[in-house]
Structure 1
Amino acid sequence: MAAALLIAAPASGQGKTTVSAALARLHERQGRRVRCFKCGPDFLDPMWLEAASGCPVDALDLWINGPDDCAQRLAAAASKADLIIVEGVMGLFDGEPSAADLAQRFGIPVAAVIDAGAMAGTFAAVAHGLRHWQPALPWAGVFANRVGSPRHADMLREALDPSRPDDGGPWLGHLARSDTIALPERHLGLTMPAEAADTLARLDAAANAVAGQPLGRDLAAWPRWQPPQAPQPAPRQRPLAGRRIAVARDAAFAFVYPANLEVLRDLGARPVLFSPLAGDPLPPCDALWLPGGYPELHAARLAELSGLRAQIAAHVQSGKPLWAECGGLMVLAEHLVDAAGRPHALWGLLPGTAMLGRRLAALGPHEMPLAGEAMPLRGHSFHWSRLETTLEPASFTTPQRRSAAAGGGEAVYELGSLRASWFHPWFASSPAAAARLFDTPSPFRP
């Protein structure tokens, strides 16, 4: 039976990914089987967890995935792993549902990471609040990040009430403030591990630091975790049987859930990966998927790909489906304006200009109804860009909740067999609806 921890924090930016990756790397180096998950939709944090653990990382979200999908993924991982690590999202109690809701639903003990770089005794007050805000929350302890010195660590540890070991504790240790451990960032969050020459060095440095802490103790000292009883998944139809789906996959098109590729295979499709940045031509295919990523960082190179642009235009003109999400949508615009205000002539299959903004344009969970499907596709939206276009949307996604952060529904554009949106779907939320994105009839019109 595996051990399990949910690594949470009082807010974003506290160091959850660093600590989660350090713990995964530590035990992976020792020959243990480690499976990591990310609470909530995310592409970048899971890349670091995958680099640390050596295994693909799935998202767990009680609304987007649904409880059954979460339970199935956790149970499958626990049947093979020695350690399950779930990295939380934002603050422990942020979101509906939150990381705390996930921990309580599946009985996963919470280890709280607190950025203690500018605090002393207040560390204990924050730990106490996290521990007792929801008294039934499974609890493992508290870990301090970005600590200034050994004496600072002693002050933080001593601030926890030794007469009440459950009052925010137990103390799980600390990481010192260090440029060799901190993970590099940019506008959408962390950079991708493949972009750094020192990725493993950073992970090893963090793992070495955790090794001497209570958090890094031998797994035999952790309580065994009882994985959920997973319901048997319903047999899936195979509406995409025999179809080849070309999937752009490189630094410009990097935001792909591994689980989405699994769903396509379960639906009978054969995903064929290719790299536009490497100069790959469009593979022979029945449908095309342009995922999200960082096209704004590679706009000049993408603008040079006139041959691939012509192949994709011919693909659409022949009536073959094309699904483009977020960054994939940006590449299809006539122009892309990058962060420096430089315009680039892109592939021109969608009228208008994609503009990279200086602040968040939309964030939050959404669902996308499709004509004739009882279950909409669920997923999320997270982008800084906007599309200035005269094209009228074919439909709109529906935010899970209305808020200033979430914004309104995301436009879904359709031009012939081309479908595009800022929305990132989780295919397992409605496999039948996901299949419609890669089918010839319009999925948005009856």
Structure 2
Amino acid sequence: MEQKYDIFISYRRDGGAQFARILQLMLIQRGYRVFLDYDELRDGIFSEKIVKAIKEAPIFMIVLSAGSLQRCLNEGDWVRNEITLAVEEQRKIIPVDPDKTFDGIPEGLPEEIRKAVGANQHSEIFFGQVLGATIDQMIENRIAPAIGKRSAEAKLDHSADDARETLRLMEAHNRRVRRIIGISAVAIVLIAAAVAFAMWRSHERAKEKQEQAAAKEHLRHVIEERYSAFGLLIADSATEAQLATINDIFGQLSEVDTGRLWMSQFEFQRGWWADLTGEECPEEERYLPKTGVSFGDIYMVIMQLNELTGIDFSLPSVSDWQLAAQGGTAAERTHFSGSDDVRQVAWYDENSGKRPHPSDGLQDKKPNRLDLYDMSGNVAELCNTPYAAEGQPGTYTACGGHYDSPSHEVTVSATIPVGLDEKNNHIGFRISLTK
């Protein structure tokens, strides 16, 4: 005769309910019929419903939360009775230790309970991002060999957060349904349910918008306060992505000339450009330097940044760029920015792999004494100074060389001309702030 349940889950309401509910959901999604006495009172007469479920289910799962066996010292304890019956019925017992919270078997427990919990391997289930993987492993190793695999549902939760959200939605839905049932005829119930759901969704959307607006306003004030020394005044129109980029940009400014000049630690990143302009940027490219844009394109984005912040960022002059590359007023006087050994500080033709690298300080290249990265190599950096050479009208200067340059072209004094409308994948930029 077909059994009604595959698995019976026993748990201690204090400390174990949250784990038991998520276990039940994840196992049901994977095709198993699971009994969990969630809505029953956990005291009083040992229910015939519980006895029947334990006898039907071939697997008895006990959630070993902190202190879960302490009350089993008392005769008549509900969990003690469940374990005892499972042992008598010769059920396959699977103790589950959620997040390693179980604190051990108390002395004085009946031998059948000590043996059921202690002699059976504990399945460690991690209620975080790897929840689905640990449950699937338990199914593969312990459940499937006993009762076989089941057909999983189309929608599977894989993390504890996903499962909690599913349960929240299920419980909210169940509460709504219970309120509606019995009000009137089926037609009225369906109409009321649709209206109630629409109103709930509208309320939730309005609430989410209010919360998002409040969070954005709070973040705007936090950033303004954090960098008040610059006189920062962020526009109300700034989006969350723009606020995050503004916070990054100000957090990564290095003082080059005391009280006068600041410069970004990193070459202007593709992620910053995308956040300011609303363009798309793949996540794996966010920290690469922005290239392939003209002098005019760059100034349009810098003007947008200035409108959002009330601060006058710009491209540096060549003299300011070289001052920063040489370590500021207490100059380093190294051949390359930060070292006389080009391999320590620069991506150039011999080590770059013919491609730019992320400018984020995490690429095993040293900064100079001002904590500025990639001023030698990676991408040449456009400045706002016209190129001083005959026969080069309408050109500006890029400093520091790039990933295809030989070592003698990535020095602190190296410059190349860049046409006003030129879009070059070897040319990027770094922003500065002059006060």
Structure 3
Amino acid sequence: MIHVRFSPSPTGFLHVGGARTALYNWLFARHHGGTFSLRIEDTDRQRSSQEFTEDILEGIKWLGLDWDTGPIFQSQRLELYNRYIETLLSSDKAYHSEEEGKKAVRFRMPHDALEFKDTIRGTITFDASLIEDFVLRKADGFPTYNFACMVDDAEMRITHVIRGDDHIANTPKQIALYKALGLESPQFAHLPMILGEDGARLSKRHGATAVKEYRDLGYLPDALVNFIALLGWSPGEDREVVSREEMVKCFTLERVGSTSARFDKTKLDWMNSLYIRQTPAGELLRGLKPFLSRAGVDVGGLEESWLKALVELYRERFKTLQDFFLQTSFFFTEEVEYQPEVVDKFFKKETLTGVLQEVHDELSGLEDFKKETLEGCLRRLVESKHISFGKLAQPLRVAITGRAVSAGIFETMELLGKEKTLKRLSHCLHTFCRAGSPPEANLPRA
């Protein structure tokens, strides 16, 4: 039976590379009907922290990667590691050494060649004579990474170790330990690194790298999982949008490439917007509410049906949940902040004043403020004035939203409601159209 694990070190936040490693292990286990275990490698007492541990656990849960066993904490398994060390000491394959005035234990590294077959990279050979004896147990009594990792993999009966290629150099040490203890080593598969769009290793200078940063920016977990899955693996047939069920069905290590993948944020934004469009409005609204609340919106004071209608109106336009508020903020305020450039562009013509005044008068007399009624009313008005609707639509849009781009003007007015729409039209008529455009530094709000 297949047994795999994800074993992060809580010395930093869960980043994209770690999330991909967790995902590939999870997919491999689910594809083969095996088990996926979570192990926290917290033997670095100086750098490990509870904050990072909680971030890792929260991030994996948010991505929807459920584990079958764990989390197992290495810091709670010292007795187990010490038993293995005694075995190595008794067979003279390890020895005591002085490290900073205290006793540590080192492994006698054999000097023969070590070879293993990497599922992704093929056969890899090391000259073990170039590898010095390495520490198994530090002077503080805690095991080192290579030793604790090997012991736990043996004890947990891990069959496949799927991890980043930065661990290739650790593999010969771990294989030597397996041999010294008379144990069979697992199969290894080392994933290529993830690069930024400039070809350099992905880092903070490329933008967000931690999973929680993408969550807080408003990316959907299914979209991020889909995007990360394609950073080195292909489902075939040039497919880019793949559900979790499809991933589990077709995931194999043979389809994981050996060359580095590039992180394309434009592609991630596109994929996230696609998932947003496919997510039911009610589910999407649950994800949006925390973003609205953080922006100061009293979500509890708004009707659920109105919010759902707003989500439906804008779901084709926003790329992230955070972006939703940026595009719709004028719905949630009494005052509108007008962009200087659009005021200057659309409110210069004196002939506009009379038309907008007639729009205000026509809308004031409407009892039904639905989009169909609004469209019929305004189209009849522009026909009577012998002007194209486009010449009215943009100034009207700016008057009620403060910006040159929004969703459909009729739907926007319906959701804003009659009172807000008329108030903003009045403000523009009295401030911009009659008095001329105000100085940019002193633009009033409606």
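Once Cα Rg over 2.2 N^0.38 Å is calculated for all of 1, 2, 3, which comes out largest? If you can, show how the numbers build up before the last one.
Details: 1: 1.01; 2: 1.47; 3: 1.37.
That would be structure 2.
Match the computed value 2.0 of distance in nm of label points 7 Å out along Cα→Cβ at positions 267 and 395 to one of the structures 1, 2, 3, and report its label.
On the way: 1: 1.3; 2: 2.0; 3: 4.7.
For distance in nm of label points 7 Å out along Cα→Cβ at positions 267 and 395, the value 2.0 is produced by structure 2.
With helix-only ellipticity at 222 nm (-39500 (n - 2.57) for each DSSP H run of 4 or more, over all residues; to 500) coming out at -14000, pick the structure among 1, 2, 3 it was computed from.
Details: 1: -7500; 2: -12000; 3: -14000.
That value comes from structure 3.
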At a computed 6.3 (distance in nm of label points 7 Å out along Cα→Cβ at positions 11 and 427), which of 1, 2, 3 | 2
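Values quoted throughout were computed directly from the atomic coordinates according to the rules given, and no laboratory measurement underlies them. Since this is a predicted model, take the numbers as computed values, not measurements. Cβ atoms are built from the backbone, for glycine too; each structure is taken alone.
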